[in-house]
Structure I
Amino acid sequence: MDTTIEIPLSKSLKKQAETASRWYGFSSLTEALEALIQKLSRHEISLEKGKEVRLSKRAIKRYDAMTKDFEQGKNVYHAKDIDDFIKQLSS
């Protein structure tokens, strides 16, 4: 027998979750929650209840710039081998 779970959420949290679900390739929030519950029931994921990390506006701006650089191949270095990698780390 199927069971329905009702979860009270704020509208903004539901919208964010729906957006994230689509980003991960799910067709709906329900589909994402079903996958999450299946993995949780099989102990395939771990959940920790803890303090949420909030970045400052300055840090967000910095990480956004870094992400843009990575996507465009700027400021990215490729090591030819392990020695080159160690040399890049040391410089």
Structure II
Amino acid sequence: MTDEQKHAPAKKFTRGSIEAAVFENQKDGKTWHNVSIARRYKNSSGEYRTASTYAYADLVQVARIAEQAEAWIAARLEELGTKAPTHNDDEVL
């Protein structure tokens, strides 16, 4: 696996200006996932930027995209034959 593949998201979801990137990590035979959710916008100079703060109107899209990411991760873990981690399994590696 190249460095570029290691840092690329395993899956991306987009709903309007909200984007979720799911990253799959493996270490010592364990697989876990992290999700980054961001809002894309265009600044006054016309450049695209991302933010991790959301307006009230964005929250429905954030919730739905989080549900999509959770469903994808659950299916991926089933595909890998791995159980979903519990809060006790969420350790910093």
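Among candidates I, II, the computation of distance in nm of label points 7 Å out along Cα→Cβ at positions 47 and 71 that gave 3.7 used structure II. Kindly point out which one of I, II the value -9500 was derived from, the read-out being helix-only ellipticity at 222 nm (-39500 (n - 2.57) for each DSSP H run of 4 or more, over all residues; to 500). Matching structure: II. Out of I, II, which one gives 2.8 for distance in nm of label points 7 Å out along Cα→Cβ at positions 31 and 55 as computed from the coordinates? Answer for the origin of the read-out: I. Highest-scoring entry among I, II, by distance in nm of label points 7 Å out along Cα→Cβ at positions 15 and 63, is I. Suppose you compute semi-axes √(5λ) of the Cα gyration tensor in Å for every structure in I, II: which one lands on 28, 16, 11? Answer by label: II.
Identify the structure, out of I, II, from whose coordinates FRET efficiency 1/(1 + (r/R0)^6) of positions 23 and 79 (r between Cβ atoms, R0 = 30 Å, to 0.05) was calculated to give 0.95. Answer by label: II.
For distance in nm of label points 7 Å out along Cα→Cβ at positions 7 and 39, which structure out of I, II has the highest calculated value?
When distance in nm of label points 7 Å out along Cα→Cβ at positions 7 and 39 is computed for each of I, II, structure II gives the biggest number.
Any read-out appearing in this document is the output of simple, stated calculations on the displayed coordinates, not a laboratory observation. All figures in this text were calculated on a predicted structure; none of them were measured in a lab. Cβ atoms are built from the backbone, for glycine too; each structure is taken alone.
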